1. For which of I, II does Rg and Dmax of the Cα atoms in Å, calculated from the coordinates, equal 29.2, 100?
2. From I, II, which structure was helix-only ellipticity at 222 nm (-39500 (n - 2.57) for each DSSP H run of 4 or more, over all residues; to 500) = -33000 calculated on?
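We did not get these values from a lab; they are worked out from the coordinates using the rules stated. Note that the structure is predicted; figures quoted are calculated from it, not measured.
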Structure I
């Protein structure tokens, strides 16, 4: 009887450890995905800012050509 309880306790302990490991892997994966998404958003924002800055220069360049 005691062996069964010890076995059940051991099995439950292993289950808890396995679930904890799985949760940790999922959280790590989510973190990596979010960091990747943030980096992508920052790159797109910087590219947009650069395009706007260049577009703002076009009228000035046209005026300087007309002078």
Structure II
């Protein structure tokens, strides 16, 4: 194998390693973003549930009819 071929092969190996590293980092980032999205959805749901509870308590305190 000539020096040029060996050099090109080494460059190809480096490029492949960089591609693999980048794909790995992107996968980790995607997992983290999904975790954060799920956490935000839980917080939104909790806020909605609290809002409903407070509205129901307010209606009860004011003697309004409360269904369900």
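1. Clearly, the read-out refers to I.
2. II
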